[in-house]
Structures are given as C-alpha cells and as structure tokens.
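Below you'll find the structures, each written out as structure tokens.
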Structure 1
C-alpha cells in the first residue's frame, strides 16, 4: 500500500484557529508565570490546560484524517505521515534550545553553569529523536525529559497515543472506545481531585508521579476527541470561531479556585473543563463555518503558527524567566520585555514555518511517498 494514494482532506479552519488561540494563550501563560510567586497567584492560571485541549483536538483530527483510510494505508505509512508532520519542528525546537542554553544561566537553573558543551550537544541530538532523558541526564535542574525545550514532553505523549491508535485502538468499536474514554475520565478525575496538588500540572519528567500525570492528561482527551469525531453529529453554529475562542480564553484564564485550603475545588474545575467543556468547544468549532474573509485569514494564520510557536517559544521563556527572577522584577517592570519576547516568539515561529518546516515537509512527502 502506497501513501501517495491518500489525498489531503480539507481542514476544519475554525479548529485550526482555535489551536492557534490556545497556543498564544500558552505563550502568555508562560510569560506571566515568570512573575508569579506560586501556582495560586499565576495570571492565566489554567494556561497549561491548553495542552489537554491540544490532545483532544488531535484525537478528533486524527479520527477525521485517518479513520476511513486504513484500507489504503499501512501502519508504517501512518507513522511516516505523522513523523513528517511533527518531527521537523521537534528538531528545530531542540536546536533553538541548544543555541539559547548558556545565555539562560540564572539562579533558578542551577545546572547550566556546570554543563559542558559536549553534553548540551548530546542532549540536543537526543531531543531531536524525541527520546526522553532520565533525571540523571538533566542539564538544567528542572527534571525535564527535554531540558533544552520543555514543552516537547507533550509531543512524546502525542506520539504514544498515536502509536496506541495505530496498532489497535483504531479498530475499537464505539462501545469499546466509549469504555476506554470513560475509564480514562475516571483516572483523570481521580488525579485532579485527589492527587494532592489540586491541579493537573505536570507530565514533563520520567519520575513515576510525573508519568502518572502525563498519561492521565493524554489518555482521556485524545481518545475522547476520537470518540467525538465518530459519534458527533455536527450542526450549523453561527459565529462559532468568536464564541469558541472566548470559551478557550475564559477556561484558561480564570483564577484558581478554592485557594490553599480547598485544593480539590480547583482540581474538580480542571477535570470538568477537560471532560466536558473542551469537547463542547471542539464540537462547536467543527460545526461552525467561516463566511468572513478576515476571519478566514485569522484562522489560517493562527493555525499555521500554532504548532511552530508552541514548540519553539520556550527557550525564550527560559531566558525571560531567569532574568525576571534574578532581577526580582514585578509584572509592570518586565511588561515591555515580555511584549518583545512575545513578538519575537511569533516571528521565530513564522520564520521556521515558512523557511524550514513547510519546505522540508514538502520535500519529505515527495521523497518518502
């Protein structure tokens, strides 16, 4: 079976736009995080849940793109197509992380000053392969599986569920998939409410507790997205992009619930947001249409930069966070620099997209088809 027999399906433009909105919210969340004194005072407090939104959106899109193609496509061809789509930006993210590594030296990154160049190069090359590194190979001091580009942890779990989908779960009948989604929701809810922290932050380390968080955060949303695609009957929703964008922003930006005394309240909010609100947003977005050219352009731009900005922005965040913490700067005093970092992140993402990612993917598709 040859992959060239598969034609590219039309995108859901609103879903592309929503992915971009969530990606921008992640960047803003990470910028504001630098000035936060604790998880209770963060601005854009639930910004990290954008990752869970990405997983759910990915499950929906994978179902749409591939569920009806398995008679024409082998498992190997599926993996090849996913690698072509995801891996080029993983590589450039690791390279950018290495280039920015030494300028990031700060009090909150205790391992940087003692890390030799050869070790940085080794971690960069390992990062390019998406092989996660253990805590013993951490070169920053944050116990990250990808110390040069922290957010790559979520791509590791994206690959994991893509593999699970391709080797077996794609064959699940609706009742079996529904059961898997229900059990995964229970797993997620239990962690969020009884996990002890009152939130779903984590997944970026190979430590057992972090692996627990990572699998809880990916299993429900990805396969719930797949189930939503299979059972959802789309309607016609007016102004879907505007309303869905507002919902994404509100869900991610709301203050933390319950304070330090009632951690379970915040955990319950986050679990309910992932289990119910995110699927609703994706359903509404998939049901909407764009009739305004300006909205079409906005959605296309946001969709184009969504993955590049997510996977390349964090080396800038390391740099910015170290500076803010060492200088003990309040939000007002670092605001201008934060805006510069935000604009720079967009420019780097768009440049990587147009000069590297898109040309390389076109070349790979021709060579490997």
Structure 2
C-alpha cells in the first residue's frame, strides 16, 4: 500500500491543531463569592483543573486553602481577606504542586506556603500579609515573590532559588530568612525591596548566598550571619547602571544601608560628586562588601557661570550650569521675559537694561534657585 505523504502531513497538522484547541478550551475561569457558584475558595480549587484561573471576589474567607492542583492562577478582586494558602499535597512536605500564582489577597493569619520538592514556577505577588509569612522551602524549588506588602511578617526561603523583588517588609522579627542555598543560582535576584523597622533585615543560615542589590535597609540589624554560616554572598552590588534606584538616585548599584535612628552608613556617608553612591565601600564583614553603596539623595544646589555679566546691546551671553545634584531638571529665566530648559543655554539681549537671570534646579526631593544680573548698555 502506497502512503500519501501529503495526506499524512495534513493529518498530523490537524491532530496538533485539535490538541492545541482542546488544551485551550479546557482552561476555565471559576468565580468565588457570595453570589457565585463557588462560595469558598477551597471548593473552587477542588473543582479546578490544571491551567484554570480562579477569581475571588472581595470579602472575608475564613479558610486556610489547601492547594491540591498544579498550574493554578488564583486572583483576588479587591484584596479579599483569607487566612492563608498552603500546599498540603505531601504531609511531610517533600513533594508539592508547581506553577501556582497567588495574586491580590489580604493574608490575615497563616501566610502563604508553597513549599515542596521540585515546586517550580511559584508566584506570590501583590498581596498584603498581616502578622504572617511567605514560605518557599524545598530542593530545586523556584519562583517569584514580588510587590508584596508585609507587616509583622516576612519571607522564608530554604533550598530554593527565588526572585525577591519590590517587596515592602516592616516591623518583623526577621524580614527575610535565607537558609541552605536560598537565593543561590544565576536566576536569583534580591532587589528593589524596602525592609524597615525590623529586628533583623536579612538573616543567613549555613551556605545560603545570592546577588543582593538596590534594596533599602533600615533596621536594628540589617544583616545577621548565623553561627553555621560558611559562605559569602556572591555580590552586594550590581554593575553601575543609569536608572532610578530605590532612593531615587541616578544609578542602580549597591544597597541603601540605613538605621532607624538616622545614623546609618548611607544616611551619613559622603558623596562629593553627587552621583548618589557613597565615596567609600560599606563593609559588612571581611568577606561581604558593598562596593557601591547608595546614599540619601538631597535637593539640588543651584549655581551657574556667565560668559559675560555686562556689555553693549546686542549682547549674547553663554550660561554654564554648575549646579550640584542628581536627576535635575533646569529652568532658566533671563529677566527679559525669555526662558529656557536647556542645560547650558545662550541668550541674546536686544534691549538696554539690567536683567535678573535665575536658574531653578528641581529633582524629586526638592528645588533650589540661583540669581545673577546682566547689565546691557548702549
């Protein structure tokens, strides 16, 4: 029997299309709320299939939800209150679900625990935590903990590589606990977090390590190494890169090392060239050094030079901005009704008189002005 290759190819293509259509069609959206089919989050989770999305309407759900399926997206609408989310797949915590996305909840009691061996792709994002923590523990686990707000709670990682980005953690005993390889690996990134008014900002156990940069620390103790610590953090700063940093400076680089009493390193360090980076490194210990620590950004100090301060009409004057500050915008007023937003403008005076030239420099912290006079004669 002769096989028609063209027909075989068409058949294979049709089968693949049917598989894609079937898999797309199988993903469903389940809604939870007093007026929805599912009154509790747990019932929706139990009814869901892998790949489904569960939308939870605002309200209070007094339940600690057991995550029983992988590849679920659970979205809160209006930050509904829930006791917590936990993966209880394995009572000994060895195996867990994967690719769980929990986004937009107020976590009131038990926190979020997505631990488990090989529990990859976990996402904990845009949640409020009150007196509870986010946990991700388990060999080969991975995920993202991003843009959450913790009050009297924090993040606990062990044997896992996780991106910890843009979180706010305050008034906790320990802001972030990194244990046994937590934060290690090339994909790990701990950046853009504000950890304030905690007893300890980050505590390290055993051989935990990873890149930590562009964070704001202001705690009783910003960094603590447990007695079992036997390693070093791979880097406390990244390559100096032009961009707004966590304290509105002009470069992404190291971390801001503050203290609640206002006397921390970054709050008192010198920055003679106004680049937002301290003139000296911050030494945590002999093996852990932030070579590009951030400093507090100040309001600008406006100043300028003029090529001429007097002369006969018509008079052209070149102005050179010599202000100190970062991320500034300039506005010039030449005293004759003309203005400019150039850094170093020139201006032509066509009338006789004495003109007050004012430069105003502004950044996100404040503004400053400086004035000088130009005299134009016949």
Original post:
So mean projected area of the Cα convex hull in nm², computed for just one structure, reads 31.1; which one of 1, 2 is that?
Top reply: 2
Subject >> Structure responsible for 7, with relative contact order in percent (Cα under 8 Å, 6 or more apart) calculated and labels 1, 2 on offer >> reply: 2
Original post:
In terms of mean count of other Cβ atoms within 10 Å over residues 218-225, which of structures 1, 2 is highest?
Top reply: 1
**OP:** Kindly point out which one of 1, 2 the value -21500 was derived from, the read-out being helix-only ellipticity at 222 nm (-39500 (n - 2.57) for each DSSP H run of 4 or more, over all residues; to 500).
**Re:** 1
Original post:
Any idea which of 1, 2 comes out highest on mean count of other Cβ atoms within 10 Å over residues 314-321?
Top reply: 1
Original post:
Suppose you compute Cα Rg over 2.2 N^0.38 Å, for residues 170-297 alone for every structure in 1, 2: which one lands on 0.99?
Top reply: 2
Original post:
1, 2: which one has mean count of other Cβ atoms within 10 Å over residues 130-137, as calculated, at 14.1?
Top reply: 1
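Every read-out reported here was derived from the displayed coordinates using simple, explicitly stated rules and does not represent laboratory data. Fair warning: this is a prediction, and the values are worked out from it, not measured in the lab. Cβ atoms are built from the backbone, for glycine too; each structure is taken alone.
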